[in-house]
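A.B. asks: Below are structures written as structure tokens.
Just so it is clear, none of the values below were taken in a lab; they were calculated from the coordinates. Here the structure is a predicted model, which is why all the values come from computation and not from measurement. Cβ atoms are built from the backbone, for glycine too; each structure is taken alone.
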Structure P
Amino acid sequence: MPILFPTLCLKRVTDITLDLLKDISINTVLLDVDNTLAAPESMELFDGVLNWINTLKKANIKLIVISNNYRKRVEPFANSLDLPFICFAMKPLPFKIRKVYKGINRKQSEVLLVGDQIFTDILGANLSHIKSVLLEPVIKESEKITVNLRRFLEKPIRKKILKRS
């Protein structure tokens, strides 16, 4: 079960503070898109996310968008934030996650993956031997059937994670 457990659980991406990143020695944050930065299929960021991104950029925290979604979704989104991106990341497989931090010459201990799904984001981070933050999903109604199935399967794991926190 620990392979499905995140390093931290938070409500929103904006709850990740500079002090928190400093405390856990992070200089690179890999960000999922849907239900992390914005609603699925939306280009509109959740409240406070743009200010949060700008604050981290000013503090020299490297931000990279990493999503299982296709280029047509991820590229315009990342470009609007002036962030590098990886699309079709195939999380939880660790190959592209590792390629990202090795490509920018970062140590595993300096990298954090942030997302809202256990079986993609958290498992992918753990298989890549990096830290992770599990967020509460913001939008639930309009998700694809595969996401709804994963959310159903995640429920008992989330309960265990929250008890441990």
Structure Q
Amino acid sequence: MTNDKHQIVREQFLRLHLALNTTALLPLQQLTEVLTIPIGQIVPIPHMKPWVMGVYNWRGEVLWMVDLGHLVGLTPWYQKTSSASTHKAVVLRVNRASTSSTKEKSQMLGLVVKQIEDIEWCNPDAIQSPPSSTVTAELVPFLRGYWLKTNGDILTVLDGQAIMRAMPSHEQ
């Protein structure tokens, strides 16, 4: 006997604070780790986009670090007054097809955020397109949509692959 009832598919998202009143979600399946990085451990690289903070030694690998809020049009972290001695960050992992073979290659990117909160369960079908008047031009390329929670909160859902595509090419 088969069960014909439709199950609601739910996906896990990590809720992040980008600024005082700006909360966003990233798909948990695209995240590898949550980091607390001492200020000064990110090494600036000259001549990069202003939202590229630099590189960080993560598990012996070079991890590019991006100010996620600045990337999507918010105030850069260095212009905010903060007494914090550490950065909060998540490691974004996006698989992409490799051109040299059929294997997929993972790309990693560190995203610095104001605060990391908790996990939200969301039905991907409930993610809606936002009204164009509410979206800044900087945010549009990285936006998957908005999710209206039952309590009335509206959460921005970001697209990890779009964030990765924004990175300047540093491959040879």
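A.B. asks: Using distance in nm of label points 7 Å out along Cα→Cβ at positions 81 and 145 for the comparison, can you identify which of P, Q gives the largest number?
C.D. replies: If we compare distance in nm of label points 7 Å out along Cα→Cβ at positions 81 and 145 over P, Q, the biggest value is for Q.
A.B. asks: Suppose helix-only ellipticity at 222 nm (-39500 (n - 2.57) for each DSSP H run of 4 or more, over all residues; to 500) works out to -10500; of P, Q, which structure was it derived from?
C.D. replies: Numbers: P: -10500; Q: -1500.
This figure was derived from P.
A.B. asks: For structures P, Q, which has the highest computed value of mean projected area of the Cα convex hull in nm²?
C.D. replies: Working: P: 8.7; Q: 13.9.
Going through P, Q one by one, mean projected area of the Cα convex hull in nm² peaks for structure Q.
A.B. asks: Here is a further query. If you work out relative contact order in percent (Cα under 8 Å, 6 or more apart) for P, Q, which one comes out largest? Spell out each step's value before the answer.
C.D. replies: Values: P: 30; Q: 26.
Comparing P, Q, the top value of relative contact order in percent (Cα under 8 Å, 6 or more apart) belongs to P.
A.B. asks: For which of P, Q does semi-axes √(5λ) of the Cα gyration tensor in Å, for residues 57-120 alone, calculated from the coordinates, equal 28, 13, 12? Spell out each step's value before the answer.
C.D. replies: Working: P: 18, 17, 11; Q: 28, 13, 12.
Source structure: Q.
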